[in-house]
Structure P
Amino acid sequence: MRKFLVVLDDSRECLNAMRFAAMRAAHTGGGVAILSVIPPEEFNHWIGVGEVMREEARERIHAHFEVFAKWMRDKQGVDPELVIREGEPVEEIIEQVRQDSEIGILVLGAGTGRKGPGPLVTQMTKSSGSLPIPITIVPGDLSKEKLEAIT
């Protein structure tokens with residue numbers, strides 16, 4: 001089964017990327033893999049404190065994931081899987097794509113502010129030539145109705 005890989009983070013545009021991935025998966029009989037990457041700088045503390053922070057980060061990710069997963073299951077009939085990795089986001093995304101041969105498309109949400117599409121979109125497009133799959137970039141300000149029309 002072909003899976004859409006979407007990145008779970010705290011950005012506003014993440015919502016449209018999630019919606020797009022779920023809608024496309026529902027319409028094409030595919031699946032959704034949701035990847036959350038914990039950056040290493042979150043744990044540059046003493047060992048004991050770092051472990052507590054790591055566990056708290058995982059709990060936040062699971063709670064955030066459940067909100068999206070419930071919507072995907074209830075509204076789109078798609079049961080997403082959660083993948084949590086630790087490291088630099090771009091490197092971990094590329095590694096996840098290489099390790100999971102079912103991933104067919106990377107879906108990213110683009111920011112709408114004056115600063116451009118966001119650091120993840122900027123960095124991933126620079127690496128896009130070496131990726132074995134296409135990247136779909138979803139504008140962060142598309143309405144639900146527009147997303148439904150294009151998926």
Structure Q
Amino acid sequence: MSGDTKEIVIKPVENEGELFQALAIREIVFIEEQSVPESLERDADDATAWHVLALSKGHAIGTGRLVTLPQPPDGEAGAWGRVGRMAVLQNERKGGVGKKLLEALEAEAARRKLNGILLHAQLSAMEFYKKHGYEPHGAVFEEAGMPHLEMKKKLR
């Protein structure tokens with residue numbers, strides 16, 4: 001475990017090779033660890049999303065993506081984004097990697113002048129998102145065989 005967040009670098013995915021690294025991390029975390037079917041884990045948004053990689057000593061250890069929603073969530077105005085596919089390799093968790101990934105995705109959403117971010121949090125990750133200003137919205141639902149909760153954060 002790295003533990004020292006200073007050595008973590010977050011960078012936008014800029015080419016196919018980096019996207020493959022992001023997809024490989026998601027495969028390990030979601031498909032192998034959590035038994036999410038590949039048909040659910042990969043989707044059409046991968047082609048248009050803004051992806052980031054977390055690097056430690058040059059090795060990819062985490063990823064996440066931001067997708068601009070075609071319409072705002074119910075009751076909200078303006079353009080919104082969805083953060084998703086946040087994944088950190090198991091031996092790198094608890095070292096601040098998720099926080100840095102989320103901050104980078106939020107910074108991009110702000111740069112795009114999005115009004116807010118919506119996400120589907122696994123219940124096990126709900127407290128992480130609450131600590132970063134996300135509020136639960138609606139009832140628990142099942143996604144990819146696991147309980148999730150929709151969460152929102154207004155940016156403007």
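Every number in this text was worked out from the coordinates using simple rules, so none of it is lab data. Nothing here was measured: the structure is a model prediction, and the numbers come from that model. Cβ atoms are built from the backbone, for glycine too; each structure is taken alone.
As an exercise: helix-only ellipticity at 222 nm (-39500 (n - 2.57) for each DSSP H run of 4 or more, over all residues; to 500), calculated from one structure in P, Q, equals -14000. Which structure is it?
P
Calculating mean count of other Cβ atoms within 10 Å over residues 11-18 for structures P, Q picks out P as the one with the greatest value.
Each of structures P, Q was scored by relative contact order in percent (Cα under 8 Å, 6 or more apart); the highest score is held by P.
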